[in-house]
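Listed after this line are the structures, all set down as structure tokens.
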Structure I
Amino acid sequence: MSLVIARLRPARLSSSLVSSRSFSSSITLRNFDHSYDVVVVGSGCSGLTTSVVCAKNGLKVLVVEKTRYFGGTTAYSGGGAWIPNNKHQPAIGVSDSAEDAAKYLHSVLGDAFDKTKVPAYIESAPKMVEWVEQNTEMKFKPVPLPDYHPTKPGASVGRTILTTEFNGRKLGNRIKQVRYPIQGYSAFGTMQADPAELVYLTNPFGSVSNLVKSATRALGYVADLVRFGKGAYMCNGNAIVGSLMYTALDLGVDIWNFTPAVAPILDNGRVTGIEVVHDGVLQRIEARKGVVLASGGFGRSPEARTVVPHEWCACPSGNTGDGKRIGLESGGALPPKNVDNAIFAPISLHTPSKGPIRRFPHFAIDRSKPGSIIVGPDGKRFVNESLPYQEFVKTMHERKIKKAFYIGDKHYLRKYGMGMALPWPYPIGSLKRSGYLISAPSIAELAEKIGVPASTLSDTVATMNKYAETGKDAEFGRGDNVYDQFYGDASTKLPNPNLGKCESGPFYALPLYPGNVSVLYGLQTSIDAEVLSKDDTSKPVPGLFAVGLDQNTVFKGAYPGGGSSIGPGMTFGYRAGLKLSQA
């Protein structure tokens, strides 16, 4: 940590210099410390996609990353990308079309449907997948996940595609510079797993095959730990970062960490470069064709409270709005606020003995399993526990619930896990001692510990146990649609894959808070991710692009399916790369 502080100190000490540089940069100054065709600010999926498209087309590219670790919010994510009409859907028996995708998005977005950008996205997203698979180490794979609004016209299955695992050993020692996954998405710190592997990793003694596979993975992890100090088998969002970063390096892209972007360099209104702090020194970097802002938005900035409620955000701490600031200093424009301005998710918080509070977003995998119950401060359920994360938290906002409780019994915890508390045989003692996971021998005693009425909570649990027997949730219809069922447990002997009994002590509770994983509000852009001018939004700021969370969401804050941030991030990164390559 001391190294990080030392590296960043020059940027902090030059706050007055930053403002003066921003002013003086508008004068024609052509002396540069380094020269590139394209400079990309940020190293998540959108920035890395732009960099490899540019490099593959012969451009000289630099990627600068503010923090120690590459990967941004992408590295924390599940790695899914929402791509309608993609090449992998037929493999799972799904026939999709651009027309159905447009019909679905019209239904979900309503008046927020952008008649220019949404069609561009629908057209380019499948092409991006084809290009990435043909030109990079990154590969996708199908998954039969339904859209998040499965009853809407045009809804389909398989539009969310996942990332194939990547062998991070190919990165050599640079794998140490990739951002670690969130605690709870890996075992023993950095032993990552693809969702398909959880079948045997969470039941290693279930069969000889499970034991052999689990032991093989564990031995590989130990070998990597000795060599690199972390696991090198990369899954989910880490696999996106690892594979794209490897491709970028192989194509000759320069990638610098500990390098915050300070200010744009302007020449008669055109962005010709950017000032950064690198190796503790303020340096001027020429960008002959353009600067691409891909810094991950401003979810961890105090300014985020102006567009989303004051709540916990699970994106990296470095996401404080550098891209938005540089875009506005360059003459860029912000659009009107979106209907929703963040990717909402319920968050649980772990306070370790050392270090900052750790934030775990509960997307779907754990809370949708049979046997889970989520209640408000009054001890009553307030929502379908399996609801998509965006809608789940919006319900918390509507009900003004600032703290809920996720409850399960002994069998539930052992089989499915709860947040950072992984299933048996992984240890949970430290999480109990820290107060992250609250336990009690009976529901009444658990209610006392979490401060909800004991009789009400007992009634809620008893009612849910009856629902599990009948297979019908009479209050919220949990398990009635294909989305719920996808995240349930088809192997349960009870009639509903999302409903199970909570009856075997000890019982556990996990506090949940309304939160988000990214702010979705960003700079106004063209269909090719060019930042539009505040003076005339029909024209771009020459030489400036914004992708990912620095670009305002194409879906205006709606969330049609899993990967509705990564899909657009990579697609508009691809379009930006092509535009820059043609310039």
Structure II
Amino acid sequence: MYKDKYNLWMNSEFVDEKTKEELRSIADDPKELEDRFYQNLEFGTAGLRGILGAGKNRMNKYTVGFATQGLANHIAKWGQKYKDKGVAIAYDSRNMSEEFAKTTALILCANGIRTYLFDSLRPVPVLSFAIRHLKCISGIVITASHNPPEYNGYKVYWKEGYQLTPNQAQEISDEISLIYDFKYIKTIDEEDAIAQGFLHYISSEIDGPYNDAIVSQCLNRELIVEKGNHLNIVYSPLHGSGNVPLRKALKSVGFEHVYVVREQEKPDGNFPTVKVPNPEEISVFELAKKLANEKNADIIIATDPDADRIGIAYKDKKGNYINLSGNQIGCILEYYLISQLREKGDLPKNGVIIKSIVSTDLVDRIADDFNVNVESTLTGFKYIGEKIEEYANTKLRKYILGFEESYGYLVGDHARDKDAVGASLILCEMALYYKENGKNLGDVLEEIYQAYGYYIDCIESIKLGGKEGSERLKKIAAFFRKDLPMKWAGLNVQYIEDYLQGKRNTVGEGTEKLSLPQSNVIKIYLEDDSWFCVRPSGTEPKIKIYFSIRGKTLEEAKNKLEAIRDEVMKKAIEAQN
């Protein structure tokens, strides 16, 4: 079957010679051929994501073309009004991102759809903002976020500014599946697209309003104006798109001492200084910490290539730089925002924090103390974006903060996706505020723990590529769904939430229906309110297992985590065989 698809590409007049030459080079490698052609690169709620290369199961201009034509056909069904609203397109620093962005734009233009293409790389939050600002029907970012350099991707957004929901993604996927041949992918020359009024390059007309929007979220602007020069900041864009907008934002509010890691400043899709450009990884901070020691920095910031995720490290009293987890950043950010809003008399009575189901329950404990609501959504910031949009329309809740444990935060409702640029402003303001009160971020975190309990979290991943790996990953998920042990490290299972079946099973009491949509996630709560969660990735060939452990002391929480994690991972490894 895969050989037929291979031959279709090799015999097509629409496939260029360079691509055919790459495919000829693997003609005698059946395993590689099968991996490239055994399936189409899957289009889902996150759009496309895959390894760069020739073939149906790879990211290339042809798979981008099929996806874009499918999206164009979907938009056309909405009528001319929606084609005229247009689609905004951004791209990051990854290899082939600019080329894929232009390919996408010209296919849309060939389908009579107005297209707004950024003139140079831009972060995800700027694209989300642009969709809303320009009142587009859709938007696209060419990026693979924090994946290794051999990856790229194609994120699709809808008119509200968040990524596609499952129903929307399925409708577009169905359109893509109807395109059987390259000849059905329309295109047009750039000059003709501009002359006919379809292609519009955009730049400062979006950048300025976006910067104004994120600056308006500062709670202590006067403090920054007066004492912003007291805070030393080191920043690394990790070779990505955050450098220009983030430095502009910090400068515009009054932070004067911002030092950029020069080795990681320029956009580079090969990410030569890191294994993966992921601010979740402590190793990517190595160069930043060296610079921080030289500049006596108070805080280090790193953003991923599309600048929707942010990692930070703070200087402790011994002069060491300590990285915070995504949950820890979210909790300190939450505590700062709602405590400052209350102090200023601006904390809304119907305020809400929105987080994912795999984020720490410490969020809930803090919010309860301030009479702030917390809502949990499925993993994926689009679900948080949906809730923000709902409350913007119904006024039932006043949105304060959205966050995921995977280092994604949105302060303010200017966008509907996580925003590392906007979050950096508030994080630096927060660091300055606490510094002026004689505290570092670690001191604040300890205060939170003492008040609400010690929570410790971690994530383990099992990554298995190829067709065989995919089958083994399914076995792991099936084990936790069907053969789950009812005791872990001496702690009884209290209840199980299976989001694929849409049920919560409380041990000894029966089941009840979950309110969230279906998703292949199993979350297991233990009797001490600790939990772990098994979630196959929707964009990569891996399973993530999340742990959130509660203890009376930090040492107790660490010991529990080690014991529970060891048992869970041992069972996961056994299940795949």
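Some values worked out for this structure:
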item: Which of I, II leads on relative contact order in percent (Cα under 8 Å, 6 or more apart), largest value; result: I
item: Which of I, II leads on distance in nm of label points 7 Å out along Cα→Cβ at positions 194 and 530, largest value; result: II
item: Among I, II, structure where helix-only ellipticity at 222 nm (-39500 (n - 2.57) for each DSSP H run of 4 or more, over all residues; to 500) as derived comes to -10000; result: I
item: Origin of the derived value 70, 48, 47 (Cα extents along the principal axes in Å, for residues 122-441 alone; candidates I, II); result: I
item: Comparison of I, II - label where distance in nm of label points 7 Å out along Cα→Cβ at positions 226 and 354 is highest; result: II
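No value in this document is a laboratory result; all are computed from the given coordinates. Remember, predicted model here, so these are calculated numbers, not experimental data. Cβ atoms are built from the backbone, for glycine too; each structure is taken alone.
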